[in-house]
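Asker: Each structure below is given as structure tokens.
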Structure P
Amino acid sequence: MKPGNQSSPSSGQFQTVKDVEGAAKVRMEKVIATLQHDMASIRTGRASVNLLDGITVEAYGSPMPLNHVATLHVPEPSLITVQPYDGSQIGPIEKAIRSSDLGLNPSNDGKLIRIPIPALTEERRKEFVKHLHHVAEEHRIAVRNIRRDSNEAIKKLLKDKLIGEDEDRRGHDETQKLTDSYIAKIDQLSKAKEKDILEVK
């Protein structure tokens with residue numbers, strides 16, 4: 001999921017600096033939600049059903065998210081089980097898990113798919129941390145792009161004489177504060193996830 005996909009409102013629809021700030025906050029919240037979703041599918045040393053979030057299965061002629069065609073469980077820290085709603089889907093589900101880039105090796109007994117979650121090697125942990133840093137940076141850029149849109153919208157309010165220079169200055173200051181707080185949230189979430197990846201159980 002691309003963090004920058006939150007459509008920017010056209011600057012003409014704003015009447016006040018408060019309108020601009022409100023819209024920026026809503027868009028930045030969406031960036032955080034996307035980040036949390038994207039980070040959930042990055043592996044740590046523990047089994048988690050979120051790990052399989054990105055997997056789609058060819059079912060009934062169209063690709064469907066795995067959790068729409070099966071129940072997922074974590075019965076123990078190093079195992080995920082997948083119970084298809086329809087037994088005939090067990091083959092396609094197993095194939096989709098196996099061919100994902102997660103490096104998993106599922107097996108099934110005809111009714112249930114078991115996915116052992118192997119311990120991460122030092123090298124894999126480093127790869128995942130590198131990927132995490134890339135994901136976090138994409139989301140920081142998305143937040144900065146929202147700041148840019150907001151500043152342009154505030155400049156337009158000044159140009160259209162809807163606000164004065166004092167309010168223009170205050171608007172830019174508030175936008176920067178908002179940006180800083182969301183960048184800090186991204187850093188915090190990224191650090192916590194990195195700790196999870198590097199933690200050896």
Structure Q
Amino acid sequence: MAFPSHEQLAVARELHDGIAQDLVGVGYSLDLLLAEPSLDTTARAQVRHTRLEIDALIAKVRREILNLRSPEKVSLSDRIREIAATLIPGISLEFASEEVTLSVAFADELLAITTEILRNTAQHSRATRVVMNLYPVNNRTCLEISDNGIGGAQVKDGHFGLSGVIERVHNLQGSITIESIEGTRIALLI
């Protein structure tokens with residue numbers, strides 16, 4: 001087994017501390033712009049499209065960081081753990097996973113979906129605990145994310161995080177359930 005070189009680790013650190021953080025910052029700026037009520041429909045759609053592209057770039061940079069740091073192929077579970085460590089560092093995380101098989105495209109979409117859900121959790125839920133489960137179901141993949149926050153997660157005018165998650169799941173011919181009364185539970189099947 002070949003371990004990462006010092007140069008690979010240095011590049012991974014630079015990607016994480018530089019480009020990845022910059023992209024997250026740009027994403028947050030776009031979120032603020034999307035929340036602006038004076039933004040017209042056409043501009044909102046363009047900004048939203050750009051926001052989704054930023055999410056895809058963040059997922060790619062994270063994947064490269066993990067590839068540079070890992071002596072072996074990084075599992076989907078490890079990639080999800082890395083996203084959670086980055087987005088919800090102050091929130092207790094319980095994560096259980098079983099081996100699932102997804103194409104690279106489906107895995108990237110699942111990571112983008114996970115990123116958006118955890119970003120919303122960090123920004124809005126006031127949660128102190130997140131529970132995530134990833135497992136196979138009848139040749140499909142189920143991801144459940146629950147938190148003990150204030151609840152109230154729903155699709156709202158002028159907010160596109162959950163709308164984007166739902167669209168991504170539907171583009172994968174999947175289904176999604178959102179329950180948000182006491183805390184929030186989101187379950188998706190792709």
Structure R
Amino acid sequence: MSDPSENKARLREALRRQRRALSDAEQQAAAEAAVDHVGTLPHWQQAERVALYLSADSELDTGPLSTFSRTQGKSLYLPVIREDDSLEFALWASDESLVVNRYGIPEPPPAAARHSANELDIIFLPLVGWDEFGNRLGMGGGFYDRSLAGVRQPLLVGLAHDCQRAERVPREAWDISMDFVATGSTLVRCQGASPEDR
């Protein structure tokens with residue numbers, strides 16, 4: 001029987017190569033087009049508290065989405081890594097300078113208001129790979145899986161390039177599932193766990 005963690009590592013390497021091969025123009029076009037799809041999400045108009053991430057390593061750029069969200073009157077939040085490597089979400093004011101955490105990732109300052117995932121309306125997730133069932137392949141640190149386990153309130157939306165779609169992402173018991181994935185070409189409503197995973 002194949003080892004899911006080994007399969008994930010191989011798939012992660014292949015998909016990171018694919019997204020890194022995208023040109024700057026392709027990256028920018030996808031990021032801008034994804035915003036149009038995000039605007040069609042259920043409950044987008046009603047959503048007030050929206051969390052996203054600062055993109056790195058050729059992830060879908062969240063700059064256009066953050067600008068759009070602010071023009072729509074949303075309060076934006078960024079993930080903050082706590083001492084136990086779980087996440088909470090801090091208010092990201094547009095005029096506020098970010099501070100670099102122990103992993104070199106910019107975060108809102110310690111005085112910024114903090115909220116748990118359950119207090120948010122939509123959380124946009126970074127990912128390396130995804131499939132139609134809502135399975136998400138991250139970077140392997142498990143930050144989002146730990147922090148979103150058992151969370152029911154927010155809509156979980158992956159942001160990705162089309163080339164990051166996989167036929168099937170290997171799934172382990174602790175992996176959280178996404179409700180939607182937005183790319184430059186489409187918005188996918190995830191179908192839930194595949195029959196083999198139920």
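Asker: Can you say which of P, Q, R returns 1.6 when distance in nm of label points 7 Å out along Cα→Cβ at positions 43 and 75 is computed?
Answerer: Among P, Q, R, the structure yielding 1.6 for distance in nm of label points 7 Å out along Cα→Cβ at positions 43 and 75 is R.
Asker: If you don't mind, there's one more thing I want to ask. helix-only ellipticity at 222 nm (-39500 (n - 2.57) for each DSSP H run of 4 or more, over all residues; to 500) computed as -19000: which structure among P, Q, R?
Answerer: P
Asker: Here is a follow-up. Looking at structures P, Q, R, which one was Rg and Dmax of the Cα atoms in Å calculated from, given that it came out as 16.0, 52?
Answerer: Clearly, the read-out refers to R.
Asker: From which structure (P, Q, R) was distance in nm of label points 7 Å out along Cα→Cβ at positions 59 and 83 calculated, if the value obtained is 1.4?
Answerer: Answer for the origin of the read-out: P.
Asker: Of the structures P, Q, R, report the one carrying the highest value of relative contact order in percent (Cα under 8 Å, 6 or more apart).
Answerer: Once relative contact order in percent (Cα under 8 Å, 6 or more apart) is worked out for each structure, P has the highest.
Throughout, read-outs are computed from the coordinates displayed, never taken from laboratory work. Just so it is clear, the structure is predicted and the values come from calculations on it, not from any experiment. Cβ atoms are built from the backbone, for glycine too; each structure is taken alone.
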